[in-house]
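K.L.:
Structures are listed in the sections that come next.
Quick note: the coordinates plus some simple rules give every number you see, no bench work behind them. Worth saying up front: this structure is predicted, and the values here are computed from it rather than measured. Cβ atoms are built from the backbone, for glycine too; each structure is taken alone.
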Structure P
Amino acid sequence: MSRWIDISTNDGKWFSAYLASPPKTVTPQRAPGLVLIQEIWGVNAHIRAVADQYASDGFVVLAPDMFWRMEPRVDLDYTEADTAKAYGFRKGIDLDRADDDIASTAAALRAMESVNGQVAAVGYCMGGMLAYRAAAKGSIDCAIAYYGGGIQQQLALASSVRVPIALHYGEKDDHIPPEAVAAVRDAFAGRDDVRIDTYPTAGHGFNCWARPSYDRGAALLAHGRTLAFLATHLS
C-alpha cells in the first residue's frame, strides 16, 4: 500500500512524495490526510517506516521530498559522513519554497478520493519546524511538531497559528534548551487547542529507533498522544 508519486507545484514543476495508504476496510471509509515532514536525512528508510506506521493507524500519508530543489530523493543514513551531508541540505533549503511544497502536498491529499478533506502535518526536527510554519501559513488543519528545531526563533509566526498544534520536546535535548521550550509555552499561553509535552528522559531525536537517542518509552507515549490529538481535532 506504499509507493512514490509525483506532486505538481504552483510553477509547473514536479517533486516526489512517498504515499502510504491505510489498510482496506470491510466498510470503505474516507480517511484524514497526513503530511509527514522529514528530518534532515531525507525521506529515508526511517521516515518511510513512520509513514507506514501512520497509514496503519488509518491516515492517508504523503511524505514529500523536501530537498528536491537541491537533489531529488535524498536518502541518508545516520553515519557521520551522511549526517554532514544532511546538515548541508538543511543549510541550503529555502523555507518559503518549502512552505509552498508542503501546501502543494496538502492540496494533493485533499484532492484524493480516499481523503475526507482534512489534512494534518506531522514533522520531526526540521520537519517539526516546517509543520509549525504550515500551521502559521494556513495550509493544514492541525499540526504536530516533534522536537521542532528553530521554532523558538520563529515565534513571530505564533499569532498566525489558527489551527490546533501539539509540540513534543525531550527535556535532555541538547539542541533545544529548556528556555527555548519556555519561550514557546509563553507564545501560546492561553490557547486551549495548543498542547506542549516534555519527556524527562528524552533527548533530541527520541522518536527515531535508528539513532542512539531513541527513547522507547517517550516515543510510545508521544505517539499515543499524537494519535489522540489528531482524533480530537480531525473529524
Structure Q
Amino acid sequence: MASLEVKNVCFSYDGKENVIEDINIKLNENELVCLLGVSGCGKTTLFNVISGLNKPNGGQVILDGEDITGKPGKISYMLQKDLLLPYRTIEDNVALPLIIKGEKKKTARQKVGKHFAEFGLEGTEKKYPSELSGGMRQRAALLRTYMFSNGVALLDEPFSALDALTKSDIHRWYLDVMEKIKLSTLFITHDIDEAVLLSDRIYLLSGKPGRITNEIVIDEPKPRSSDFALSEKFLEYKRRIINELNNK
C-alpha cells in the first residue's frame, strides 16, 4: 500500500481558474520521489494541498489509508529556508514540534536527543543557529521535520541555498539517514541533476494549470556511485527530462 496517495486533485485560489488540475501521484514506503518543473507550474501549491494548508476544489489526499484532505498537522513539511528560531538552542528548535503537540520540554528534549548522533548533530545541542554552518542548520531543520512526521516528509527545495560541495555531501547524508529511519520523502526541486541523483521516481509537472505530464523511474540502485553523475546513463535521464519539459 502506498504511504501517500494524491487522487485527482484540483485547486484554484479564486474558484475559477485551476492552478493545478487532475493531479495523481503516489509515494511508497521508503521512497524518495521528486516533483520537478519550472517556476509557476504549481509545485508549492500542490504541497500546500498535500499538507492540508489548502483544501482542494476536488480530489483526495490519502495517508496510509486515511483521508487527510484539508487536515493540517498530518504530514511534516519543510520549506526552502531552515527557519530555525535564532533565540532557541538547536535542541529546543528540534524539540519544538513535540512541545507544540503538548509534550513537556524536558520529555521533548530527551526524545530528540536520541537522534542527534544519527543526524550528524552530536555536540550541537546547546548551540544556537548562528553558530552552525548552512549544511548543519539544514540537518537540524530536517531532524525537526522528522520529529513532526508520521513517516512521510514533504521537502520544498531544502538544499537550494547550499553551495555545490555542501549540497553534494548532504545529498549522500540524506539518502543514508533516510534509509536508517525509514522515512518516505516527496521532494520539490528545479534542479534536474539533483532529481536524477536522489530519486527513485520523478514526476514532471508542467503547464498552466499544472498537470503531471510524465513519470520517470530512475533505474539505478542507491546509494549511487560517486561517478554516476558523469555517466552516459545519467546524461540520458537528463536529456529525456529536458526534452519532456521543453515539449510541454
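K.L.:
For which of the structures P, Q does the calculation of semi-axes √(5λ) of the Cα gyration tensor in Å return 29, 23, 15? If you can, show how the numbers build up before the last one.
P.N.:
Numbers: P: 24, 21, 18; Q: 29, 23, 15.
Computing semi-axes √(5λ) of the Cα gyration tensor in Å on every structure in P, Q gives 29, 23, 15 only for Q.
K.L.:
Which structure, out of P, Q, was distance in nm of label points 7 Å out along Cα→Cβ at positions 77 and 221 calculated from, if the result is 3.2? Show your work: numbers first, answer last.
P.N.:
Numbers: P: 3.2; Q: 3.8.
Derived from P, not from the others.
K.L.:
Related question: If FRET efficiency 1/(1 + (r/R0)^6) of positions 45 and 69 (r between Cβ atoms, R0 = 25 Å, to 0.05) is computed to be 0.65, which of P, Q is the source? Don't skip to the answer; put the middle values down first.
P.N.:
Numbers: P: 0.65; Q: 0.95.
That value comes from structure P.
K.L.:
Can you tell which of P, Q yields 3.9 when distance in nm of label points 7 Å out along Cα→Cβ at positions 109 and 205 is derived from it? Before the final figure, lay out each step's value.
P.N.:
On the way: P: 2.5; Q: 3.9.
So the calculation was done on Q.
K.L.:
Once mean count of other Cβ atoms within 10 Å over residues 53-60 is calculated for every structure in P, Q, which label goes with the largest value?
P.N.:
Working: P: 19.0; Q: 16.1.
By mean count of other Cβ atoms within 10 Å over residues 53-60, the leading structure of P, Q is P.
K.L.:
Please state which of the structures P, Q yields 26 when relative contact order in percent (Cα under 8 Å, 6 or more apart) is computed from it. Present the calculation step by step, with values, prior to reporting the outcome.
P.N.:
On the way: P: 16; Q: 26.
Source structure for this number: Q.
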